[in-house]
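Read-outs throughout are calculated quantities, based only on the coordinates presented, and are distinct from any laboratory measurement. Predicted model, so just to flag it, every value in this text is computed and none were measured.
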Structure P
Amino acid sequence: MADCLFCKFASGEFDVKKVFEDENMIIIRDIAPQAKNHFLMIPKEHYALLEDMNDEQAQKFLACIKKLKTLKKELELDDGFRIVINQGENGGQTIHHVHVHILSGEKLGWEKN
């Protein structure tokens, strides 16, 4: 999508420091971090919402999320980390391109009982 900020990041139109990149996604540091380590995993293909993806596209997206297992050390993720997907404006989505927030490095608002 021509006017989408995340599409411009993924295509290289805007210079952004990519922490990781493969054929399907990029990972960048969030510019307004909510935790010590806060990254955005952005698919290179544009979809505003998860439900906009067909099954094949959703499988690629899930494969990107699964790749975090192999990137834990590189991204300095704790053994436990949070994955957040905001859906729509009422769900906190501010950029209408599906993306995953990856957060670690502190308690992040939950306690072990």
Structure Q
Amino acid sequence: MDATIAAVALGVVSGSRPSFDNRISLDAWNLDRIVADHSGRADLIDHVRSQSTILCDVADQLSDHASSVLIPAILLSNDALVLDQPIPLASLIDGLAENHVPVHTQQLIDLRVAVR
């Protein structure tokens, strides 16, 4: 999802009118494809780290004006609609940092414990 939000941010900077919809990020086929493209847990962690770095680099360079652009957003979590309205780009990025990343960090920690 980091890459999707980075793409939205770059779209704003380029002058397009992007939207955000996380349903593709939840699609089982797409998730299986991403996992299959990485050889094991360490490679998957490196991928997540790389995508986060890209998003942070893009977010650090956003102007206040770009950060305030309203992004039409659809966000689902556990098959429930969480958001279906425009939100500022900065809020989209902040939500990822404050909620999404910690949840997935815990999932990786749980996976490591389960493997032992």
Structure R
Amino acid sequence: MLKNLSPQELKRAQEEGAVIIDIRTPMEWRQTGVVPGSKLLTFFDDYGNYDIDKFMREFQKLVPTKETPFVLVCRTGSRTATVGNFLANQMGYKNAMHLQGGVYAWSAEGNTFEPVQ
């Protein structure tokens, strides 16, 4: 089951070793920056297309076991809800989490971003 996290809970999860994965597009990363410490792995391209096999190959490098805790991040939380539910419910990942409200929620609480080139 996918767990919804607030920005404060994301910080706590990261301190406890969860992998933070920003699934937005490279253009979005450059526009806002990313949550500090995030790994960058696009799921949907600019046109809403995706390659699940390619994504899973890269994802499994970041999240090596079904028990490894991870937090997905996107702009508003809708993409991460979709991808997170897939990973939890269909792929069997036990510690799937996402930032509810996405980077908008992160920013609204005054948190800073790390720039992306």
Across P, Q, R, Kirkwood radius over Cα pairs in Å reaches its greatest value in structure Q
With helix-only ellipticity at 222 nm (-39500 (n - 2.57) for each DSSP H run of 4 or more, over all residues; to 500) coming out at -18500, pick the structure among P, Q, R it was computed from.
Q
